[in-house]
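Asks: Please go over the structures that come below.
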Structure I
Amino acid sequence: MKPNKLSVKWKSGTRQDLIIEVWEDLDCESVGAHELGQIQEALREKFGEGAQESPASIARTLADEGAVLRHPEVFDYDTQWRERLISGVSTESLSFSNLSEASEAMKKLESWRREFADAGNQRELRKLQEFALKTKQDLQLIARSRVVDPNRRLEAGEIVQWLTIWMLDPVIFEDWLSLRKLSAEFVEKFP
């Protein structure tokens, strides 16, 4: 692997192109936490703090270009990144890797939302909404990807629906999810 070249003047004009340019410049056989961190740093350097891309989103872009991912490392790095996004609750680990973990993560999100709402903490409430939106966007990429296992795509699509409902009306989410899990469609898709 080449040394860190963040001082390079990147040529790419879009985030997606820059992700690929940095990966090619790193000249690595596989992609894990270190490489994702380098790419995130290049994105910040070129486009500023507002140009955040989640490690999962970057990994998906690279996988679509043929990169070999070190999946456990990517998932761990992505989880840590998401925890830092919601600093007020960073000690908790949220995972949306499958329906079971997503169900637990949604319970935590709702618990934190209630806690922040009761305390009138609008800043943390916004962070939760931003976190949910970014997670939803990343899962939409997984749900649409042809290179991801069909069962994983199906679960990702389901979790996208959960996040959508929670973001629209978190008060009804718990009841909605209970009914959703009892629906014929859900039982057929996820026996």
Structure II
Amino acid sequence: MKLLYINACVRKDSRTKKLADYLVKKLGADVEQVNLIDCDLNALTAKDIELRNSLVLAQKYDEPLFALARQFASADVLVFAAPYWDLSFPALLKLYVEHVNVVPIVFQYSDQGKVISNCKAKKLFYVTTKGGFGSDEYGYGYLQALSKTLYGISETYLISAEGLDVQGNDAEEIIEQAKEKIDQLLMDLS
């Protein structure tokens, strides 16, 4: 089983990464990690789109420009580690998604306009931590929607630890409780 670990944590002492690392270890798969902070991702410009379209038209899918998309499509399991920032996740994760969503590598359209997924993954885990409390509709919900509509992944799981910076809360205890929830989730899935 090939697990792709997409790490959108930018802090060295990230609590989200600590929790995601625990999950990845528990999944016990062949892990390939993408540290988004090291990827030098930029917003796609009109020039970038033109280049990408010309390479797709020429069917040059082995080009380095498509490396992230090929890696994404070939994974059996996806784990996203993304701290809860501004009701969503760090901008690097959105940039990653824009670079990954390449037709026809990750998905394509039938003659009737129906989406056909080219992804191998059947499960996606989204790990996040929050200093306070809040809704996951934008971060997790966004990836969940992409998973179901473009990637053909119906099994998505949210793993979250909240209230880590609330005065009086024990952040380490909250992380430990989240680890216990991971253990239970994986037991339920086996």
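What follows draws every value from the coordinates through simple rules; no lab data is involved. It should be emphasised that the depicted structure is a prediction, and the values quoted were computed from it without experimental measurement. Cβ atoms are built from the backbone, for glycine too; each structure is taken alone.
Asks: Quick one: helix-only ellipticity at 222 nm (-39500 (n - 2.57) for each DSSP H run of 4 or more, over all residues; to 500) came out at -11500 when computed from one of I, II, so which one is it?
Replies: Working: I: -23000; II: -11500.
Value -11500 for helix-only ellipticity at 222 nm (-39500 (n - 2.57) for each DSSP H run of 4 or more, over all residues; to 500) corresponds to II out of I, II.
Asks: Out of I, II, which one gives 0.50 for FRET efficiency 1/(1 + (r/R0)^6) of positions 152 and 168 (r between Cβ atoms, R0 = 25 Å, to 0.05) as computed from the coordinates?
Replies: Numbers: I: 0.50; II: 0.05.
It traces back to I.
Asks: Among I, II, considering only relative contact order in percent (Cα under 8 Å, 6 or more apart), which has the greatest calculated value? Don't skip to the end; give the middle numbers.
Replies: Values: I: 14; II: 23.
Structure II gives the largest value of relative contact order in percent (Cα under 8 Å, 6 or more apart) among I, II.
Asks: Among the shown structures I, II, from which was the value 19.6 of mean count of other Cβ atoms within 10 Å over residues 16-23 calculated? Kindly include the intermediate steps, with their values, before the conclusion.
Replies: Values: I: 19.6; II: 22.5.
Computed on structure I.
Asks: In addition: Supply the structure label, taken from I, II, corresponding to FRET efficiency 1/(1 + (r/R0)^6) of positions 48 and 72 (r between Cβ atoms, R0 = 30 Å, to 0.05) with the calculated value 0.95.
Replies: The read-out comes from structure II.
Asks: Rank structures I, II by FRET efficiency 1/(1 + (r/R0)^6) of positions 32 and 56 (r between Cβ atoms, R0 = 25 Å, to 0.05) and report only the one at the top, that is, the highest.
Replies: Details: I: 1.00; II: 0.55.
Comparing I, II by FRET efficiency 1/(1 + (r/R0)^6) of positions 32 and 56 (r between Cβ atoms, R0 = 25 Å, to 0.05), the maximum is at I.
Asks: Next question, about the same structure. Thinking of I, II, which structure, once mean count of other Cβ atoms within 10 Å over residues 144-151 is computed, gives back 11.1?
Replies: Values: I: 11.1; II: 17.8.
Checking each candidate, the match is I.
Asks: Also, I was wondering about something else. Of structures I, II, which gives 0.15 when FRET efficiency 1/(1 + (r/R0)^6) of positions 40 and 120 (r between Cβ atoms, R0 = 25 Å, to 0.05) is computed from the coordinates? Mind dumping the intermediate values first?
Replies: On the way: I: 0.15; II: 0.45.
Matching structure: I.
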